[in-house]
Structure P
Amino acid sequence: MSETTKRILIIRLSAIGDVLRVLPALQVLRKSYPGSYIAWVVEEAAKDILEAHPDIDEVFVFPKKSLLKKLKSRKNTAEGIKEFFSFVKGIRKKHFDIAIDFHGLFKSGIISYFSGARERVGFTRAFTKELNFLFNNRRFPLDVNKMSRVDRNLMMLKKLGLDINHRAPVIPVSKENSENIQKFFRQNQIDQRRPVIAIHPGTSQTTPYKRWEPYRYAVVADQIIEDNAAQIIYTWADREIETVKEITSLMKHRAVVAPETDSLCQLAEIFRNCDLYLGGDTGPMHLAAFTGIPVVAIFGPTDHVINEPYAFTPHIIIRKETRCSPCRKKDCSKRDCMKGVTEENVIRAVNIMLDSFKHKKEEISRSQ
């Protein structure tokens, strides 16, 4: 990238966790080009946190659902193609100097190609899928085959000659969100002088193979309460509320169920007011890590190196080594990798993190 670069387009469409893991790269771009115009192409699920982000000037929401519906129908195929070109026409009007494709699939590649950017950056063939490499005119390899998604995204910018040192990424919060969450804490009599732990037991509807069993969360939560006088808040989205209801019905002690959040920013504010996060390999796990609270992450079939929580946030990954993991076998009936993670494993990790919490509280109390 040259010093004259003024208009930058980021392409990272989904999922929520993957979008979040581009935020450190966004900060590097903003720091390197403070006066530039930076836009981002994303799908609906993660748009709100980008639209509120101070380092982003514009967000283009890719109409994936609408396009798929039309393109799958012979009757509406032409209309779908028309909608796609109408979408990219809006991007072309901005006259971007460079498009950076962090996604590496066909859909991101074709958006990059039709963006009109003179410089279209992506990874080489070995590190992309669906012939993505064909759509970009500057392609870089990775130095190692396996690294975290955050490091992978930053590596792209390093190849472009940028200094990839960065601070913790910004997770925006509005005054309204902050006030709403503080009200929720007061209404539920949550005492922030005692440990407050957010547990997010669910996963997306397409990834049930990553879920730990509800009764195990119940056992862990009860023991954490008994060991640490902790307060538990269960967070959820959509149909995950049924899992939360099952868990709380199995518990001996009281737990708080969070309200349905209307944005990722609001969910982040709940996490920001907690002392620890517990959950699986999900978008909320990455969101919690980026708010800076310690994370205990339960991993099963997904790769713990590629999908680790943000490296600069204290975290413990709990996993069971199996011959078949990592994998993406969504219909696996054995689930040995998830079943191998015991309640004792998780309780021990949580207590380690909470010991650190207690020491910090004691230091603060002595200093006062």
Structure Q
Amino acid sequence: MEVLNFIPASGIWLYLGFILIGTFTIQVFYYLYFFNRLGNKKNFQKPDDNFKYPPVSVIICAKNESKNLEQHLPYILNQKYPGTFEVIVVNDASEDDSELVLAKLKEKNAHLYYTTIPYDKKFQHGKKLALTIGIKAAKYDHFLFTDADCMPASETWIQHMAYGFNHNKEIVLGYGAYKKQSGWANRWQRYDTFQIAIQYLSFALRGVPYMGVGRNMAYTRSLFEANNGFINHHHILSGDDDLFIRDAASRNNTAIIAHSEAHTLSESVQSFKEWKRQKSRHLTTAPLYKTSTKLRLGIEAFSRQLFWTISLLYIFFSTFAPTVFLLVFIKLALQLSVQNRIAKYFKHKNIIWIGILFDYILPITIGLLLLGGKRKAKKNKWT
């Protein structure tokens, strides 16, 4: 006997059926309540020219990044910005030609300033020291952060990000994308980064900001000082971006800027092994998120994994496959509709359909990395 022609009256399929409906409901809730809001066109509109743009200090920390500085820094120095801006580069104990590259660029760009932390094998430190030095050296009170291996997606990147300080906001969260290249490793990293961005930008829109990325974020000097800089997590090598946002962000002081011209672009890794190393380092801070944040993220990932697992079991081993196909179709239609709209505004191409496969594999992979991350946390260094 069947119940509603879907759930069997007893046995293991009965319990799996209830779990399937529950996970389906959770997934629909996340897409409609959180992620769908990011796809609103107003989140991608250009800034108002009547806004009085504040002076901005762009801060970059670079460790052995001479080639990237030579290639990417001119795009930042030549930004079209209605206000005043400076670019501060902290050359963090580099052993390459970074200082020569910076000196050469300084000759033609008076608004470029740089300082060097001398290399000392006895004095090991993380990125937070370099960032603090850059912040102390900044002349202006609005900071915009990116990395040496990033380049702006447009010549109005600073303008878009600075517009986020409108309405007295103190934090601006942006998106750090990866350039489209050939290969599965590129597709994997681009989709992973896209999914993460959908989560933290959508949650911020709903008043629960929990992280940002150092490739593209901004905040004020007063906020940095009010939170005593990175003092709460100074002993942790990572976390200059997400753990700072954990402590400093609130419903009222955080804005997002999602316009495609406000993105930064980086080269992706060349192999899954490189991605795994990079991802493991990033995940060292995840256990330190607020409990409410871990619950929100965990429930979404776990329900997604359960939904796909049980759906596959039903489709291949149960007589109730037709109804399960309907649930899968609704879930995918909603997911692809929301993701495609966001990807369109992000100007991402050929990233959504491949996500059908990655949507199932990614939670498993990241879960395994999280389990193994605790043992390796002390070995991870900023590079």
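Only the coordinates and a few stated rules stand behind these numbers; no lab work does. Note that the coordinates shown come from a computational prediction; the quantities given were computed from them, not determined experimentally. Cβ atoms are built from the backbone, for glycine too; each structure is taken alone.
To which of P, Q does the computed value -15500 (helix-only ellipticity at 222 nm (-39500 (n - 2.57) for each DSSP H run of 4 or more, over all residues; to 500)) belong? If you can, show how the numbers build up before the last one.
Numbers: P: -12000; Q: -15500.
Checking each candidate, the match is Q.
Going by distance in nm of label points 7 Å out along Cα→Cβ at positions 110 and 310, which of structures P, Q comes out largest? Walk me through the intermediate numbers first.
Values: P: 3.4; Q: 6.7.
Largest value of distance in nm of label points 7 Å out along Cα→Cβ at positions 110 and 310: Q.
Of the structures labelled P, Q, one was used to calculate mean count of other Cβ atoms within 10 Å over residues 190-197, giving 20.2. Name it. Of the options listed, only Q reproduces it. One of P, Q was used to compute distance in nm of label points 7 Å out along Cα→Cβ at positions 22 and 102, and the result was 5.5. Which label is that? This figure was derived from Q. With distance in nm of label points 7 Å out along Cα→Cβ at positions 46 and 62 computed over the structures P, Q, the top value is the one for Q, the highest of the group. P, Q: which one has relative contact order in percent (Cα under 8 Å, 6 or more apart), as calculated, at 14? Structure P accounts for this read-out.
Using semi-axes √(5λ) of the Cα gyration tensor in Å as the calculated read-out, with 37, 23, 21 as its value, let me know the right label among P, Q.
On the way: P: 37, 23, 21; Q: 41, 22, 19.
Value 37, 23, 21 for semi-axes √(5λ) of the Cα gyration tensor in Å corresponds to P out of P, Q.
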